[in-house]
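Below, each structure is written out as structure tokens.
Values quoted throughout were computed directly from the atomic coordinates according to the rules given, and no laboratory measurement underlies them. These numbers were taken from a predicted model, which means no experiment stands behind them. Cβ atoms are built from the backbone, for glycine too; each structure is taken alone.
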Structure P
Amino acid sequence: MTATTTDALREHLVGARLAGDVATSPGSTLRNCAQLVAGDERYTFGLSDHATATVREAVDAVRALCGGDPGGAPDPDGSGWIDPDATLRAIATHRDRLAAFAAAGGGRVLFATGHPTGLLPHYAALARALQAAGSQLLAPLDDVVVGHDDATGRKRAVRFLDGVACVFDGGALLHTHRSRAMEAMLDELGDGPGTVDLVVGDHGMAGAAIERGIPALSIADVNDPALMLAQARGRTDAVLPIDDNLAPRLFVPVTAAMLAWHEPR
């Protein structure tokens, strides 16, 4: 991105509250750090780091990626903070990795989201671009039941929309932070070199891939400490801090920046 386009994107990120002052509160971040360390699967995202982590380490990981201090805010229910420059750097990282993947051609990539109402159009645009460049979009367990809700017993199945895996219950796409669906998809694909070359996703969809050592480009809100802890521990290096569940139209400039394969930096 040129300096002009970077400045415009930064202004958009802050104005849309994708970064800068964000709606996710410091109190939410702290609670999720505690739930992560307690081993709650809604917050561990399929990553094993929680077993040896402390709340302080999780908070420090959030601070290292997002800036600010979630423990020092005067109002735990007020605005959270994501450093816009950290978001811009991570967008550039995603763009460069995607560009390199597209240039190589022929790679096997798996897109998946636990936030279909916010991130599905973003991933779908990236998936179409990689497919056009020669990459193979994987679709394991499409329309296959992979589990049931612990409380209601309703089925949980995988469904691919425009190349992106989502969890659905037969009638609706679901918001989920759990890793079960991705673990099932990776089990179906099997192990071995070249089985999955890249995962692009969020929450447990990304965490399960990182846990198995698969390269991942991931998105995390400020209250998603599991992915940030994994990055702080050197298990991944491409976590994008950004509000992950706003209206998809607000994500369009982010998508466009990642798809600008041939723009000068």
Structure Q
Amino acid sequence: MGKLIVTHNSPDLDGIPAIWLLRKFHPDFKNARIAFVPAGTTYNNQAVDSDPDIVHVDTGMGRFDHHQTNDFTCGAQLVYEWLVREGYISADDKAISRMIEVITELDHAYDAYKWPEPASDRWEFSLHNVLTGWKMMYGREDDRYVGLTIEGLEAVYRVMQQKVKAEEEVSGGEKFKTRWGNGVAIYTSNDSVLDAAIKGGYAVVVRKDPGKGYIRITGSNAHSADLTRAYEDFQKADPDATWFLHASKKLLRNGSTRNPTMRPTKLELDQVIKILERA
């Protein structure tokens, strides 16, 4: 028969992440089937947690349900904590732990009263609200919602892994000064460092790709960075390379996945930093 994961009908962004966690990280649940029951009930009305092959999440008042308590937790967090204790998820996996923090906040309606600008349309692009839209589109097709949301969670996990790695790389990057504020240069293939550095308060961030050799530079709007002079100096320092300055004057590119014909620069990070320091 194999493992069976049970959650309530019309599952939300609590029960579905719990299913995703079990299937992704616990080998015994990789191919587990899913069943849906009315909220609060159990599979075939049997005692919750009485069958080791049947696991209830976000319903049934068992070990992976939280509706019997006022604690700040949720079904997904309870599953995550169990998987960490059992050694299936590393406690050092910051990407997944940070995802669980957000999922728990959403389950406690933080987006409605505690997060900034709760009425903003930007929140309608978030996965929990997209899930609501899928329910409007597909009626009672619970299996379909689960499949679509699990794909979304997998994508978010990939993004979070890159984000965590980027933040660590920015922290260890080479710092320098510009007339707009602090800059940081990183030798990495992880393009997420550009956003991570700007969101972290840097005025300028430089990424040199170790494989392709090209340079990507981003200036911060918050610091009124203008890379025009740097663009001109780079053209003089390495005229054989391809250089592109965006109309915003904040994006200076020597390479792009959108233009494979661009020629990478021969300049090393220390040379790039010197140009930016005097730009």
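Structure notes:
- Looking across P, Q, the calculation of mean count of other Cβ atoms within 10 Å over residues 51-58 that yields 20.8 traces back to Q.
- Highest-scoring label, criterion being Cα Rg over 2.2 N^0.38 Å, among P, Q: Q
- Between structures P, Q, the calculation of relative contact order in percent (Cα under 8 Å, 6 or more apart) yields its largest number for P.
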